[in-house]
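A.B. asks: So, here come the structures, one by one.
Quick note: the coordinates plus some simple rules give every number you see, no bench work behind them. Since the structure is predicted, the reported quantities are computational estimates derived from the model, not experimental observations. Cβ atoms are built from the backbone, for glycine too; each structure is taken alone.
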Structure I
Amino acid sequence: MRPTTTSRRRLVAVLSTAAVLLSTAALTAAPAQADKPGAGHCARQGKIRVPGAEVQKVSCLDDLTTAGTVASGHTNAGDWAGLHAAGTQNPSGVPGIQVDGYFPDTSTTNTNNGWNHDAQFVIRFPDNWNGGLVITGAPGVRAQYANDFIIGDWVLGKGYAFASTDKGNTGAKFYKDGSAPGGSIREWHARVTQLTHAAKRVARQVYAKHPRRTYMAGISNGGYLTRWQLENNPEDFDGGLDWEGTLFRAEGPNLLTYLPTALKHYPAYAATGDQAAHDAIIAAGFEPGSEFLWPFHYSYYWDLTQRIYREELDPQWDGDLDAGIPFCASGTPNCDADYDYASRPQSVKDAVASISLTGRIGKPVITIHGDLDTLLPAPTDSDVYDQLVEEAGAGSLHRYYTVEDGTHTDGLHAAYPDRLRPLLPCARDGFDLLTAWAEDGVEPPADGFRPRPASGDLVNTCSL
């Protein structure tokens, strides 16, 4: 069941936890224009100094959305490949200022812009600003442009400034940044906080006023960062959109408690349809009815994700090996299919504890999750997080919607249009609910399951 060479090439295009495709396109700064507020296109760009940045490049663009930045070299489409469904409609024609740069860092996995430097960021300021700011962190182990199509275009079209970070380390070897176990993920927290504070100050430089509202939004690991920021730094935000965020819990569940079960039993199920193997995978938390997605996830998600996150949190498991043995059979020495999180030393639990979530959110958060998510199954993830929020006494600040037929990345919709539903339009509806809640006190609908509509344009519409 190992992927072929051709299949492996597809990995970077469709997998949010795989090594990212990175651009080396250089960005050039446009000449500064008038320094008066409201003086026209790209006014005050000469004022921009990103606090703490080691390098910055300022560009005046006729279109900050991907409709313009792909052609101008101000994004990297490889960063966001596979995250949206074919036919997705995005706004375009949003003029303004783009700032690219990086903060001081010692790791060099991100080659965007030809910099070979991590802690890269992008900040975009539309000329027609609504006073708001949206902060994002890259999903999986992608780089800073990963949210450009699924989040950036849409919020820029609504008038928000937009900022995104690569989280300080990227790619399938993100764990090799020289930090202690859990340190690469802990850096994600710091980089989001760093960018949030810097982007707010630059917004004042550009618009001569601070943002009136700031929101955090993200998918997968970006959703995890939304949860973490709204738990630990709620004063920096007015609310958060959590799109299937990753759950880390020292006592479980977490990625390392259920992925080994899938890796151990899937080969037998694939070979013979073995019922016991099937039942073991279902018991680990995977949704009945998701079986048609298992071959893809075994080949592209489960194995890689288990090995690289286990290496980040428990590098001693496989001795001197670097992230284990790809697609090893159960029984092979040091095979991640036999990994047993519960039996690992306390130091491993401590590493996971250092990145764990508590549910103690301090501002409104809306969570959406697909019931066919086959990387982060809802029963081991958002169902648990929702309960954590309730136990923390913050239930009044949380809404959780489970969307029928949604899976982890919308790029799979084209292969199964009758069986999957894109989650992007639901995330956009969730963001509108969030802003109405935070700004106007409009209570969102109650938590619950959202069935698939029998008709309509499901690629571009959703009502939660």
Structure II
Amino acid sequence: MILIYFFLIIYVLAMLFVLFYSFAQAHLLYHFFRFKNIPHQKADQNVDELPMVTVQLPIYNELYVVERLIEAVAKFNYPKEKLEIQLLDDSTDETADIIQSHIKKYPGVDFKYIHREIRTGFKAGALREGLELAKGEFIAIFDADFVPDPDFLLKTVGHFSNENVGMVQTRWTHLNESYSLLTRLQAFALDAHFMVEQMGRNQQKAFINFNGTGGIWRKSCILDAGNWQDDTLTEDLDLSYRAQQKGWEFVYRPDIKSPAELPPVMSAIKSQQFRWTKGGAECASKHLGNVLRKSFGFKVKFHATAHLLNAVIFIAVLLVSLSSIPVWWAFYKDMVPESLFQGAAVFLVGFVIIAMVYFFANLSLVKYTWRGIGRFLWELPLFLSVSMGLALHNSQAVWEGLTGKKSPFIRTPKYNLSNENRNWTKNVYTSWKIPFTTYLEGALALVFLTMVILSIQTKTYEMLVFHFMLAVGYGLVSWESFRGQIRSER
């Protein structure tokens, strides 16, 4: 009986964290509604007074997308004499030769090719070394899979007329959103972040983050905040919090689009998720205590806590899902009062709030059309299921981040897929190694499928939907992981 109550306590505590996170999301959604119809502040700039800008392109073995990137930045509508483009190349393959050959096609563009033999500090180290040579007063950054808006600089540099502004972030959009189910679900998640979370935080002067790409910095802000540091896997989030703690203001422009590619294969998605979640946990360990001790207002501290600890929700979901099995058994055997189970229904509020965030974020982009609503009705439960199916994988990343275990920066493979080129199985950068957690995901899919069958047989339906979503989520995540390996061997 003591063991049953132990699992019940674990279940309740994990659900309380989900509820706390959902309240933060609800507050962001409220501010999204308050400000979504207010015209975004434009950044008009006198062309004769445009500042010197350096564009940094961190690159590491990107033979599939680097030519597309070079062609895009060469089209920037900005005075050539005031524009410098750094190709920060750490490549160890033929990407280096492709870059040096391709930039010769644009003799009027000030390309600076900087090659490092040793990837000290990974992306953060490349940005830091490039900054030492940068001539620009402002630094725009784009990852290799982005295709920047030609007017990006003209639309953003004007914000720096306010001397307190240290960074301007734009909204990611998706070049291959409709490529597959996996890319569509990733877009579903990212759109919620860029519409509700970034907008909601920025409009109430809470901390937001530079998203690693698609943004532009004041160089003096980077230096004042301590420059790029490589002690976390999310150097962008780390620098963002250091800069804002020193009083720098950030501007978010959701109306400026920065198109990028979404990874189409589960192994690439997992590597990206691992880096983001572990890096977020590392930044929580590094910054949360400082933020809470300083004299920021309650809203800033509240949202910084939810922001920095958002990846912990994967641990919470994993604990809820595992503890739900003995909790279900206890209620089935009348070992726990029915009233406790009925009272636990309050936790459903958290999931409803989270669903509303994704609902309004995604439908706002399609103007609340009936077609969009119809698509949302099947995407939301599938997205939530897959998110729960990633809980085991991401919980490992969060735990490593919180406990200080270090690991190298593993960048996400790029593919440059299109309607004509849809084959990703021959990508030389994709890792097809099957980690042990993938086998555990498959096992958990079978466990929760068994729980679904037992619930139907015993007519105890209280957790049927939850266990069904877990079975689907773990099943899809493990199947897509194994499917990539099978297809690569054909």
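A.B. asks: When relative contact order in percent (Cα under 8 Å, 6 or more apart) is calculated, the result is 14; to which of the structures I, II does this value belong?
C.D. replies: On the way: I: 14; II: 19.
Computing relative contact order in percent (Cα under 8 Å, 6 or more apart) on every structure in I, II gives 14 only for I.
A.B. asks: Now for a separate question. If semi-axes √(5λ) of the Cα gyration tensor in Å, for residues 203-250 alone is computed to be 16, 13, 11, which of I, II is the source?
C.D. replies: Numbers: I: 26, 11, 8; II: 16, 13, 11.
Matching structure: II.
A.B. asks: Further, regarding this structure: With FRET efficiency 1/(1 + (r/R0)^6) of positions 107 and 331 (r between Cβ atoms, R0 = 30 Å, to 0.05) coming out at 0.25, pick the structure among I, II it was computed from.
C.D. replies: Values: I: 0.25; II: 0.00.
This figure was derived from I.
A.B. asks: Let me ask something else. Thinking of I, II, which structure, once helix-only ellipticity at 222 nm (-39500 (n - 2.57) for each DSSP H run of 4 or more, over all residues; to 500) is computed, gives back -18000? Walk me through the intermediate numbers first.
C.D. replies: Working: I: -9000; II: -18000.
Only one of I, II returns -18000 for helix-only ellipticity at 222 nm (-39500 (n - 2.57) for each DSSP H run of 4 or more, over all residues; to 500), namely II.
A.B. asks: A follow-up question, please. Taking semi-axes √(5λ) of the Cα gyration tensor in Å from the coordinates of each of I, II, which one would give 35, 24, 21?
C.D. replies: Details: I: 35, 24, 21; II: 40, 26, 21.
Derived from the structure labelled I.
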